[in-house]
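Participant: Structures for review follow.
Just so you know, all these numbers are worked out from the coordinates, no wet-lab data involved. All figures in this text were calculated on a predicted structure; none of them were measured in a lab. Cβ atoms are built from the backbone, for glycine too; each structure is taken alone.
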Structure 1
Amino acid sequence: MAFGLGMLAVLVLILYATWESDALTLKVGQIADRTLKAPRTATFVSETRTEAKRQEAYDDVRNIVLRTDPAVAPNQTAALRQALTAIDTVRSDREQDRTRAVDRIRGAVEGLTAEEAQAILSLSDESWAKVRAEAERLLDTTLMNQIRAEDVAEVKEQMLSRASLLLSNSERQLAAALSRPFVQANVHVDEERTRAAREAAARAVEPVYVTVQEGEVIVRDGDPVTREAMEKLEYFELLSPSETWEQFFGVVGLLLLLTAALVLYLHRIAPADWQARHLILIGLVILVPVIVGRFVLGHPDLRYMFPAAAAAMLLAILIDFQIAAVIGGVIGLYLGIISGTSYEIAFITFVASVAGSAVIWRADRTMTFLWAGGAVALATGAGATLFALVSGNLDMMRFGSLVVDGAVNGALAASLTFLSFSLFGRVFGITTHLQLLELAHPNQPLLYRLAREAPGTYHHSIVVSNLAESAVEVVGGDPLFTRVAVLYHDVGKVLRPSFFVENQANRANVHEALDPRTSARIIQEHVLDGVRLARKARLPQPIIDVIQQHHGTTLIKYFYNRALNSGEDVEESEFRYPGPRPQTREAGIIMLADSVEAAVRSAAQAGRLFEEGAKGNGAGGERRAGKLAEIVDSVIRERLDDGQLDECDLTLKQIEQVRQTFISILEGIYHPRIEYPELKRVASAPLAPEAAATEAPS
């Protein structure tokens with residue numbers, strides 16, 4: 001609970017301190033209140049210019065498809081002739097009233113003025129014949145051209161200029177006046193084909209690219225914001241939306257929900273041996289990238305370079321891959337919430353965290369960091385590219401930029417993880433696999449000294465490490481840590497190697513000359529000596545814990561029994577190891593492996609393991625296996641009855657798995673030997689010097 005409240009408090013304080021309620025917002029046509037420049041050189045598709053080009057292509061008159069009406073010309077020509085015939089009739093009637101005649105002529109041809117009708121009546125037959133013929137010719141030649149509805153008025157205006165110059169001016173005017181009313185549009189726009197042609201022309205327009213140089217002014221203070229300027233501002237993400245206080249409380253609510261989910265998750269999965277330092281580490285690893293991201297992710301140039309995956313990679317090395325993957329997703333969600341960059345950053349951070357953590361988990365060489373950085377780079381670049389593709393903002397220039405950003409992200413994530421994992425491991429008392437591999441090297445000072453000064457103990461440690469490592473792996477523990485811890489568990493014996501039976505060889509047992517209490521104290525002190533040596537060598541605390549716990553508070557029975565047999569008053573506590581009892585599965589299994597190996601070795605040296613059926617593989621081999629199982633069962637039962645495993649989280653099922661693993665390995669170590677028959681020597685001729693040299697043992 002305190003963990004969650006602490007995290008939430010820090011996040012809310014950072015959010016409150018950096019909340020911007022007067023962020024930069026501009027609209028097209030608005031007067032800019034500051035000068036804004038391009039932060040980098042970029043080439044991108046200008047939707048504004050491209051749309052203008054497409055509209056221009058769409059409106060091109062060449063895209064208009066016309067459909068000719070073949071009936072217009074003959075119909076209008078016939079109508080003109082009918083009108084002219086009617087005028088002929090009026091002209092031939094010499095007895096009618098002149099006013100009546102003018103009205104009849106005007107009725108025959110729409111649009112004729114009274115003056116024009118008077119002029120027609122006044123023409124001689126010869127002049128009328130010329131006017132009549134010219135009117136027909138004018139209409140015929142005019143209708144031979146394509147005339148659209150919007151062009152009819154203009155064509156009518158041009159009729160006089162087309163009249164024959166062989167006529168007098170008045171005759172030309174009358175011919176134009178007679179033909180003009182019969183001019184009609186003879187072509188119409190094919191709407192469907194025209195629309196298809198326009199759309200095809202618009203689609204054929206190539207995207208218009210614009211290049212903006214770094215430092216180029218996009219909009220000046222006091223100038224109106226144009227569409228092109230707005231497009232550039234949006235491309236470079238120079239605009240930031242206003243953050244209202246309603247949004248602030250909404251963000252706080254999201255942070256609260258996410259933190260509650262995180263606390264619930266950690267509560268459910270936290271191992272029993274977790275301490276407060278583990279939660280502090282997780283909280284620190286989450287808060288640092290989230291707080292930095294609040295400031296960094298607002299800069300478009302840095303968004304995809306931000307190495308948030310380093311946090312998850314660090315947890316993968318120090319704790320576990322599964323936890324690292326979940327925390328990577330949580331960090332991504334925190335960043336998405338607190339930086340206002342929605343789900344894009346959350347998604348990319350999660351994918352990059354999982355990719356990097358999966359590669360670097362249990363890293364056993366420095367090259368693994370390079371591969372993990374490559375995985376982060378690939379995940380980041382791919383994620384950013386796909387989001388750009390979805391948003392329609394992807395071109396070759398943009399793709400190249402995103403690839404570079406991903407590479408920088410991967411390099412930074414790998415570098416930060418490599419530089420920090422050792423420091424964090426020491427500060428929080430967590431041992432990494434790389435440290436364990438380094439500590440397992442025989443050239444380590446303590447191991448080298450152990451091998452030289454206490455070879456029996458060193459050999460015993462190697463055998464116990466094989467037993468314990470295999471058993472720990474079966475129950476789902478940390479086998480590498482177990483192996484390394486066992487190598488150091490008896491390192492305290494280097495100070496007095498001859499006081500321990502495995503180092504005495506054929507020498508006399510020095511304990512024969514000592515009283516039981518002194519011997520017991522010397523035996524007990526190898527634990528305390530080991531702790532002192534380990535701390536002096538700056539071994540990780542978990543290994544020091546194993547050194548302290550590998551005997552628990554067990555009774556040193558041999559010297560305790562000697563003291564009892566001497567008739568003295570004996571306090572059992574004087575003959576027990578100082579403890580504490582094993583606190584982890586690994587420490588408990590190491591205790592069992594140490595005791596089992598010593599007991600089986602003692603039985604083998606005393607001949608009890610081979611006393612029946614030692615030769616061959618038949619019933620004797622089965623009895624030997626039974627004897628091994630009996631010794632293993634006896635040791636495990638004794639430790640259980642003494643309560644030595646009460647404080648570690650080993651279940652009875654796991655103890656049975658450990659038992660079977662011990663027996664299997666010990667059967668391989670103490671397998672039956674085949675007794676080879678003696679070779680009978682056969683007399684033969686002396687070998688040549690060369691042959692004798694090759695037959696001699698090397």
Structure 2
Amino acid sequence: MPHYKTEDIRNIAMVGHALAGKTTLTEALLYKAGAINTPGDVEKGTTVTDFEPEEKEYQHSLSAAIASLDHDGTHINLIDTPGYPDFMCQALTSLPAVETAALVINAQAGIEMVTQRLMERAAERRLCRMIIVNKIDAHDTDLPALLAAIQESFGKECLPINLPSDGGKAVVDCFFNPSGSADFSSVEEAHTRIIDQVVEVDEDLMTVYLDQGEVSPQQLHDPFEKALRESHLIPVCFVSARSGAGIGELLDVFSKLMPNPKEGNPPVFIKGEGADAQPVSSESDPAKHVLAHVFKVSVDPFVGKLSVFRIHQGTVTKDTQLYIDDARKPFKVGHLLKLQGKEHKEVDAGIPGDICAVAKVEDIRFDAVLHASHDEDHYHLRPMELPKPMVGLAIEPTKRGDEQKISEAMHKLAAEDPCFVVEHNAAMNETVIRGLGDLHLRVMLEKMQDRYNVEIKTRPPKIPYRETIRTSAEGHHRHKKQTGGAGQFGEVFLRVEPLPRGGGFEFVNKLVGGVIPNQFIPAVEKGVRQVVESGAITGYPMQDMKVTVYDGKHHSVDSKEVAFVAAGKKAFLDAIQKAKPIALEPIVNIDVIAPGANMGDITGDLSGKRGRISDTQTLPGRMVSIKGQVPLSELNNYQSKLKSVTAGQGSYTIEFSHYDPVPPNIQQQLKAEFKPGKEEA
């Protein structure tokens with residue numbers, strides 16, 4: 001069994017914008033606690049949590065990594081997460097594994113977009129939150145102004161639990177032992193404010209406080225945890241990961257004030273789906289059935305699949321039999337692992353609150369629930385709202401024969417990252433990978449090449465244009481071929497009519513009198529559908545029309561299926577040319593989230609892209625939401641444009657709305673690019 005109990009565990013996700021210093025801070029904490037002999041360096045690629053080759057190359061965290069330490073009788077699990085918007089998914093998926101989200105803020109840069117988003121998401125999941133202001137000894141910092149900005153953005157409940165002193169070379173405690181001088185404000189004032197905030201959640205303690213004028217840290221512990229759970233308090237700590245200022249004090253805050261698994265707000269499990277779904281709670285009881293949640297999956301070409309999970313209930317040992325979601329057969333754990341960066345240490349048992357891993361269990365997927373009894377079948381956590389992957393690239397192999405190899409590699413990468421998706425568009429005959437940004441896709445392609453030794457070519461995905469007609473028309477074709485032997489004969493008369501947008505395609509048989517025998521009707525429809533699928537004027541599929549076959553002729557000897565396929569196809573093409581065919585383009589709903597100061601630039605840019613703005617709303621943190629509709633073809637490289645306009649703070653989502661006719665110049669361009677086959681020409 002572990003050398004600690006559930007009450008001794010602290011699970012903390014280090015989250016925040018890129019360059020806040022989360023990885024360096026994690027190193028400083030590990031070093032101060034004696035978990036490592038020498039602190040690593042991000043630039044040298046020697047840190048515990050940035051161990052992947054791509055992380056060393058880019059000198060940034062690209063995936064979540066776990067490291068643990070022991071301090072003052074507590075066992076602290078840290079999850080170091082990426083801060084680039086392209087990799088925010090890795091931070092979001094770590095939140096269900098922890099009780100505390102530690103928002104790390106760069107003292108020089110201030111509050112940035114990813115920090116704001118993660119603060120909101122942590123609040124949505126009812127996590128206890130704290131703020132760590134890093135780089136307090138850097139030049140050009142205004143810490144009083146930053147603290148004021150934090151309180152303005154995140155609320156007056158953000159109160160300093162220590163303050164910088166000696167020009168950022170040290171910090172002074174404002175809670176346990178409030179004494180000394182600070183660089184701004186005062187220790188006494190900060191102490192009074194945080195005590196006032198805590199006692200507000202406990203009427204009995206407030207009475208004692210009002211009578212005696214002071215309460216001890218021991219008396220404050222339970223109300224402090226309650227204030228954290230109820231978001232009535234968000235402690236603010238000051239540190240310098242580089243110099244070590246405030247690191248020891250931060251460890252004390254983690255161990256003495258941050259919640260253990262029994263004190264935090266546990267995630268609510270849900271049993272069943274839809275109207276039958278019922279919330280169920282887990283208990284941090286080592287004697288109950290095992291209940292664990294998989295929040296991270298990685299696939300190594302040599303080690304295989306590694307599944308990382310948080311134990312919420314029960315005890316897991318190497319002999320434990322666990323079910324995956326609703327599986328009927330369990331798997332045996334075999335080797336239970338604790339992670340320290342890339343190092344895997346085998347342990348005898350994991351208890352409630354522990355973060356553990358198992359290797360080479362191929363059926364485990366991200367977000368799976370592991371459990372020891374069929375009583376927990378159909379259990380799952382509330383689905384996470386992850387960013388939609390908006391940026392796409394069409395891919396194809398550089399070498400012939402690599403298609404299967406590439407497919408396997410892509411799906412392994414998709415298993416690791418729920419914000420990386422692989423789509424195959426049969427209508428466009430292309431495979432598209434989608435991610436959260438250009439950097440996200442570039443890193444995934446590099447992983448594909450480095451790990452799986454496959455090379456691919458990329459290009460922008462095709463725009464799924466469509467064709468339709470504007471008026472009704474009739475078409476006719478007689479297919480007659482005589483080559484000396486058996487002949488071919490089939491004649492078709494048909495009518496085409498436009499349907500409302502979104503009406504799809506209808507094929508109607510109005511033949512009477514057996515002018516075309518019933519066995520040849522499917523052949524006529526086949527010929528028509530060949531054109532529907534391949535297009536008549538631009539090479540894109542057709543939609544929103546009804547085709548009615550109303551007359552025809554056949555020959556008792558020469559009529560056969562191939563003749564009516566050809567006749568149906570040519571009759572349909574004849575009708576289409578008379579029915580004023582047009583090309584359609586996909587219109588998407590767009591929602592842009594950006595700083596309010598950039599609203600004019602963004603709305604002007606969208607209008608220039610033939611977009612229509614439908615709504616704007618003010619959001620917390622001086623952000624705005626800009627909603628509208630815009631042609632999909634106008635959004636190529638839009639993320640790069642938005643990043644440039646908003647200094648990296650903007651993001652957007654799109655979803656398909658409808659099809660509209662393309663402007664005449666685009667229709668001419670599409671027609672000019674179309675190279676029909678002989679039969680369509």
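Participant: Hey, helix-only ellipticity at 222 nm (-39500 (n - 2.57) for each DSSP H run of 4 or more, over all residues; to 500) derived from one of 1, 2 reads -20500; which structure? Working shown, then result.
Facilitator: Working: 1: -20500; 2: -8000.
Attributed to the structure labelled 1.
Participant: Right, next: Quick check on the output: 8.0 is distance in nm of label points 7 Å out along Cα→Cβ at positions 156 and 356, derived from one of 1, 2. Which one produced it?
Facilitator: Of the options listed, only 1 reproduces it.
Participant: Suppose you compute semi-axes √(5λ) of the Cα gyration tensor in Å for every structure in 1, 2: which one lands on 107, 31, 21?
Facilitator: Answer by label: 1.
Participant: Same structure again: With mean count of other Cβ atoms within 10 Å over residues 532-539 coming out at 16.1, pick the structure among 1, 2 it was computed from.
Facilitator: 1
Participant: The value 6.9 for distance in nm of label points 7 Å out along Cα→Cβ at positions 212 and 428 was derived from one model only; which of 1, 2 is it?
Facilitator: Traced to structure 2.
Participant: Quick check on the output: 6, 19, 18, 17, 16, 13, 7, 3, 0 is P(r) over Cα pairs in 10 Å bins from 0, in percent, for residues 324-571 alone, derived from one of 1, 2. Which one produced it?
Facilitator: The structure behind it is 2.
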